[in-house]
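In structure tokens below, several structures.
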Structure P
Amino acid sequence: MGTRVGCMLVVAGCLAAGAEEAASPRLPDGAQPTIGAWFISDEFFEPDGYRPYVDLYAEHSPYDLLTTSFRVSQREVTEPAFHDLIKEAVAYARSRGLDVALDLDVRLAREAFRKAYPDEQQEMLRLRTVLLEAAGEVEFAIASDTLTDHMTGNTTPYIPLSGRLVRVYIYRVGDAGIEPDTVEDITERCVVKVASEKEVRVGIPCDASTQGGTACVMAAFTHLTPAVYAPHLLEFQRAIVEQYADVALTGLLKDEWGFPPCHGGCPPKNDFWFSKFRAEAYAEATGGRDLVRDCLLMHAGERGRERERQAAINVLLKTSRERNAAIEDHYYQLAKKFFGPDAAVCTHATWTPYPGPSEFKKNGLDWWVATRDWGQTDESTPFPARTSLAKKWGSVVWYNQFYATAVADYETSLWNHALGGGRINYHPLYPNPENKPRLQRNYELLEGGLMQGESRIRLVTLIAKTPIDCPVAVVFGHACAMNWAGSTYDDVGLGLTDALWQAGYYADLIPTSEIANGALKVMDGIVVYGRQTYAAVALYHPEFENADTAAFFRDVDATRTALYRVGDWTRDFQAQDFDGIAALPDAMIACDDAADAAAKIIERLRAARVVACSPATGRLGNKSVCPAREGHIRLMDGTAVFLAGTKDVAGDPIDGAFDIGGHAVTANAVGVLAVRLAADGTLDALAAGGLTKFEGGGIAISVDTPVDLAFWHDASGHVNGVLQDWRGPIPESLLAITKDWFRLASPPPYATPPVTR
């Protein structure tokens, strides 16, 4: 994001000489940006249709980066005219100091892909059952669905294009499920009466032998979207990105990638994403097993084949995660190749956005392996997942793309995001029951004090070296949580993380697959994720883990990272007998349930005098807990952060004495106070909003006019400073700290033009 480097150097030099330059509303280069979401609509194609949006963001927002996607009718990104207009719009945005990361997802060129590769469309395999008669024929039909999501709201949905009969099985069902010896493939004896995009209708012959039996009809419907396992998908993805290589983009955007939408994850487990390419990949992963036959097993279960069923589910979802992650990583690498090593890759892999059945089906819960430069989520993603993604990708803060109908909800989220170590990626107001114009849904966010609060909070980002400190990791069994034939389906451990956050001991949520891929490590006996070290780790429901997971924990020094376990471990990934508990270290403490584990971990942390954050007293709907609008947190680099925005979104008073690692400081500020002391107690960094007084760490500041500021020591020991909204000469108390102050501006609120008659 290099548009601001030259400006920063010029301003710093002028200030050192005593001159005053116009302040910039954009953060200096090197800081994680403030992000806003720009959704291009049909009016983009009107003459200069992009200018009102760019001008609004440039003049009234603190956004540095626009994550830009299309919500247009019947247009595709492969069209030359689209490319040319985007190039023009991006150049204009850059001229106004705004960087753009563009959505070039293959789903925005579905017709182009279909034209190039008509045989590589995504299919859904639908399994439906019918009871058979003693004679004659049973006619049975399966209907298709038209699927839609955020990518298709203004254009053609994932419509069904065709339907075909794949297979018909007959069998008998006993008390313990399907009797496997009775399963018979009778596809060749059936008559296809209709095979269209709307339905597949089949006639099933019956005789005395079929009376009381069941038929499972399997029909595949082709949908208008590339198959996730399509052989030419990556080639097509590259061609789109390369087409835009001459555009001055800062990066790329891929949002909620995966199989097409299936809300709820299909509770009956009778719809499977399918293609001949996926069947081939499944056969390769399983030593030749037939995916279609195994879909019946995974759907209904069969007497005596419980282990096979569990293993098949494990493989299907693991390979789904790996394939979707490979597509994400390919896209990430394309961004770096065509737009430079510093290209930003946005936004989030989270979809529903809860780590549950919908995500299992869509992408195998690939959040932790969808390659990004920063931790990124959306909507009501649980905070422990947000914080862990910041650790995974090494970002100082995580971003959560947030939307709501009312500005007040953004005001709450601004502060609770910050108190969870994150920032908002500002989505325009949505849903839109009043049918407000798209531009109005943007400027309403910029009218009040919301952006002033954001401008103050971003000062903390300038001094931070690391993300929020979470002393606990809850490592959940990835396969176990997703396996609907297991005993603890759809439980990733949020009950445990919630209890810890409510006690002020923030915890990262991490899947066991991060052990297998090497991201979760043991270093000097301590469990480490990115730069985060853990005082305690809870292994949560490890059923279906392989022996390598146990070996990982045997390398841990339990006096340095305390170990806990919730749940049994009797089978490995292939659902074969495995005494996992015996394989784990003796020092790992067994817990009865999530509540017991939370109590034991909290007791241990308190005894070890681990510093707690403010208890998380808010809620994300009925899903999980989150911080409130006022409190304190600690970053991994030792920065103590105090935030207050309960009454005024721009910030409430912060006044008094504070203990920072055993050292006293006093301050009078508004909204934001972040302090980092060096090992000898001297002040290493400070960020504050509305500061009038500060004393501590060997420095005293006193100014008559409240000031937003941040300053920090760089690697060479030099002090760099930022003053926000300061006009006139710099006070001597600040010049005594450093002569190098960069002037930053918070944007003026948008003023709605008066109505004229």
Structure Q
Amino acid sequence: MRRYNELSGFMGWFVVMALLFMAGCGKEVTFYRTVSIIPAPTEIVMGDGGFVLERNTPVTACSKDGTVRDVVSQLVGNLQGFRGGITVETDEARAVSHPSGGIVLTTADAPPGLGEEGYELTVSPDGVLIRAGTTAGLFYGVQTLLQLLPPPSDESGFALPAKIPSVTVRDIPRFRWRGMHLDVSRHFFPKEVVKNYLDIMAMHKLNVFHWHLVDGAGWRIEIKKYPRLTDIGAWRKDTTGEPWSFTNIWPPEPGGPKYGGFYTQDDIREIVAYAAERRITVVPEIEMPGHSSAALAAYPELLCDNAEPTNREYGNSGVFCAGKEETFAFLEDVLDEVMKLFPSEYIHIGGDEVPKRFWEACPSCQARMKAEGLADEEELQSWFVRRMETYLVAHGRRLVGWDEILEGGLAPEATVMSWRGMDGGVAAAKQGHDVIMTPEHSCYFNLYQGDPDLEPIAWGGFLPLRKVYAFDPVPEGLTPEEAAYVIGGQGCLWSEYIETPDMLEYMLLPRLSALAEVLWTDAERRDWDDFRERMIRQYGRFEALGLTYARSAYNVAFDIAVDNTMFDATIVMDSDAAGTEIRYTLDGSEPVVSSQRYTGPVTLAETAHVTALSFMDGRPAGKATSIGYVRHLATGKKPDLLHGYSDGYPGQGDYTLTNGLMGSKNYADGQWQGLVGNDLVAVIDLGETKTIWRVSSTYFHNPGVWIFAPTEVEYAVSDDGETYTTAALIVNDTPDDTPGPIIIPFARDIDPTSARYVRVRAKNIGVCPPWHAGAGGGAWLFADEIVVE
């Protein structure tokens, strides 16, 4: 249930319901003994007894600067009929340091070593005491207190009065940058939705909101000096319901439906203030020099002279001309207004995925390179970033950019946000630069979190709950001194396929809970099994708050291994949710509660279609998932590859194409083998002459992630491995701009033929086509099982 108009976001509602202890007196009070705190605290010690929250419980707060009022407001501001009394004191000498039957929040006499965000929370029969050195620490202590309350049975609230078990919590975050990103360019979300997003972050003790306000698909921030940015750049052709990556969005059709929106400067101030009350810093991102089609549709004079002013999202260069002084005057003017709106120390300037083909042919850019003594366009990009950093530093700010800003040389004081894996962050840390780790493989919440066949359409990839939890922002190989430059990490939520608030929450939760623990809790304190148990309560909180969350964690995941001798398949089944029982079948039928119960690894020696489903209390808890195993003439025969597979996508290694296992719509499931730019040419020695009547192979297709099906596949056979005869040639009739993810089989029955060798040649498209975001770059070919029958 949405309560945007009734309360200031669901956090306010959560506080109200948590503390509505003015009703229900006379009921028997029981302890809430199950403590389930996310993220897990540094130290927790259980005591005896507990404290009863009554309707007359007093609240006393003290901090030297008075900002504790915000924390008290978060705690009791929306309580109807609250009569317990609130005392706010700014004189620390008069501070109350003992609860005396109430709730006390104080920054006086804080225990040492808590830092800027740590706290100590004590619950005893005498009351509740939260101590911290700052009001930020008090705020986080309040978030923990809320999780100690008994869970609400439904949206009507908690059983009251409420009794909290005695406990002492000492808690200090591991990282100072605990962030979450939101892209509002591809799809725009009203300010009420953004506030809801901030509430979810606050609940999880996250403290940085990276607001991706600008990109090629839309300009979302009002800039007074340049009104066309929102008059033109904030609106595009309405492509709702169409495949995202391949639609013309500039310009909107005259008189046709338009899509878009923007935040006024008053909206921005309101959201920044709302975030500050929740101890969240808002870091704006103003993309440059690339991903700027929206701005350039409004002010095409800032393009290179050889670039088209409007076309598809990526059809114009989407890149500011680096040779024109007008470009920098414009960007500095924009940043002036941005810096007035955002008090953040950091300003993000993007800097990623800059196509340089227009710079290469632009007289102004080439003249700039000559004048500045720059060797190539990579150095021109670095020069661009350094110039913008100089401007920001002169105004007391710090520049953050994606890891591409390393290319051509890193700006002197820049902070690197590493998204293309961890290598960029490692390189920056070794150079003495601050680093924020947000690698796509562990932190991009626009990736699928379950079987793509069972999930709403997403960008691609696969990022289940357990993989987020396994992420560590500090990679191996850094010295302690270098590791200190890793100031934290964040999740990223890109909105190409996120059109509604419900879908936004679905992609965010529950993975945000895992990331929050990664960023708050010391690595040695983290425990996957314990986290899964605590998530049972967290799911209940989500439901009580009316939040939409993915139940993909309840789906069964398969871990498969094929031995290199008998080539039998051993399948291990598990789910990311605790407390489930798994039932499975081998014939593809959907399991029921009476189906075979999974008790340990299942070994397959024959073709089978394994389908599994998790159950709780005798009822299905998730959706049925499947995996296929095919035993055929080539099973276990190592292919001889003309071009080696990519180190990044090796599948299961040398036997991937003949291990009997079929890949899913998740290209990172370990059953797909990837090559970039090259054809797949595989020769399989069957060991002896066999009669062959059918050949097939399957390929992944998802242009959104640079993966294209082959243009054609040839099957040839041979007796001696030297002279081959074509048995089948299959031409791909699927257009290359067909959106994915889809799996395209290339199968053909042939006249029965005796042969020992089978050669498969799948022709790669070679380079991404002109209409594609990666036009001219190497195209990926992903192959799965080669089946010979």
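Taking mean count of other Cβ atoms within 10 Å over residues 373-380 as the measure, the highest value among P, Q is held by P. Structures P, Q were shown, and FRET efficiency 1/(1 + (r/R0)^6) of positions 141 and 341 (r between Cβ atoms, R0 = 41 Å, to 0.05) at 0.15 was computed from P.
Taking distance in nm of label points 7 Å out along Cα→Cβ at positions 277 and 437 as the measure, the highest value among P, Q is held by P. If we compute distance in nm of label points 7 Å out along Cα→Cβ at positions 69 and 709 for structures P, Q, which one ends up with the highest value? Answer by largest value of distance in nm of label points 7 Å out along Cα→Cβ at positions 69 and 709: Q.
When mean count of other Cβ atoms within 10 Å over residues 421-428 is worked out for each of P, Q, structure P gives the greatest result.
One of P, Q was used to compute Rg and Dmax of the Cα atoms in Å, and the result was 28.9, 95. Which label is that? It must be structure Q, since only it matches.
Bear in mind that the values in this text are calculations on the coordinates, not laboratory data. Quick caveat: nothing in here was measured; it's all calculated off a predicted structure. Cβ atoms are built from the backbone, for glycine too; each structure is taken alone.
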